[in-house]
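J.: These are the structures in question, set out in turn.
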Structure P
Amino acid sequence: MTRIDFHTNIPDKLAYACRLARKAYAARAKVVVLAENAAQAEELNASLWTVSDLDFIPHVLAGDPLAPQTPIVITFEESAELPHHEMLVNLTRRTPANFTQFARVFEIISTDEEDAAEGRKRYVAYKKQSYPLTHFVAGQS
């Protein structure tokens, strides 16, 4: 069953997604990042090139011929053909249609009240379906 981790109170979802991608890559995990739209996907693509002066985080947009060999794949289309199903990082305000294909889902919820309200709805929906949930609140120890 898919494990779902909620990370809430995140001030910058893109920067956070970059750090998660870097950590996953260091652990040799494969990740799909689901962006809200094409603009956010492009912004994330650009951000991954500059996340650190010392780190190279191999990534491509879904549909790229190198996607099957690349550990980080970015998409905004849920219907995209995805080569990896290990981890999904959800930056959207919706429940991904294909989340059950993944072993683990990270729901990234910002400090924005509308984003937080949508995140709470997803949490309740996942809980009603008995998915294993964890909750990490940024800024709290």
Structure Q
Amino acid sequence: MTDETNLIAWSLEEVAERHGDPTQAVYERLFAQSPEMAELFVGDKTGAARGEMLAVVFQTLLDFSGAGAFGANMIRAEIVNHENLGVPPKVFVTFFRTVMETLRELLGSDWTPPVAAAWDEMLAGLDAAIHREAAV
């Protein structure tokens, strides 16, 4: 594992340990920033779909920042799947940033410069991958 992957993993684990499942906090932030996104989850009465999606996002983030075995392909596939729902690729950039912002808020002063740098580096790579896919 790289230092970046270790810091990303640490931040995810630390949030889970301190706050439990961050799904509600992530989606509250997303819907506050992009209210139109809430309409896509109108059928998700229990929040199960949101929780499942966030779990996949966490796995993808860890892979993308580390081994790279499937993360880029997962993003590519989900861009296509979500386009069929009317979700433009740029929403992925927004969503990944929303995840980071939520974790940063939940960790407070433990969101150190090295953790921030690891997330910034990973998000830059994700942004580039998403823009490549959107251009195809």
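J.: The value -24500 for helix-only ellipticity at 222 nm (-39500 (n - 2.57) for each DSSP H run of 4 or more, over all residues; to 500) was derived from one model only; which of P, Q is it? Intermediate values should be presented prior to the final figure.
T.: Details: P: -9500; Q: -24500.
Source structure: Q.
J.: Something else: For distance in nm of label points 7 Å out along Cα→Cβ at positions 25 and 73, find whichever of P, Q sits highest and give me its label. Let's see the in-between values first.
T.: Working: P: 1.7; Q: 3.3.
Between P, Q, the highest calculated value is found for Q.
J.: Say we calculate distance in nm of label points 7 Å out along Cα→Cβ at positions 33 and 49 for every structure; which of P, Q gives the highest result?
T.: Details: P: 1.4; Q: 2.1.
Largest calculated value belongs to Q.
J.: Taking Cα extents along the principal axes in Å, for residues 17-80 alone from the coordinates of each of P, Q, which one would give 32, 22, 17?
T.: On the way: P: 32, 22, 17; Q: 34, 33, 21.
The structure behind it is P.
J.: Identify the structure, out of P, Q, from whose coordinates Rg and Dmax of the Cα atoms in Å, for residues 41-112 alone was calculated to give 13.6, 40. Mind showing how you got there, number by number?
T.: Values: P: 12.7, 36; Q: 13.6, 40.
Only one of P, Q returns 13.6, 40 for Rg and Dmax of the Cα atoms in Å, for residues 41-112 alone, namely Q.
Each value in this text was obtained by applying a stated rule to the coordinates, not by laboratory testing. Because the structure is a prediction, the values reported are computed rather than measured. Cβ atoms are built from the backbone, for glycine too; each structure is taken alone.
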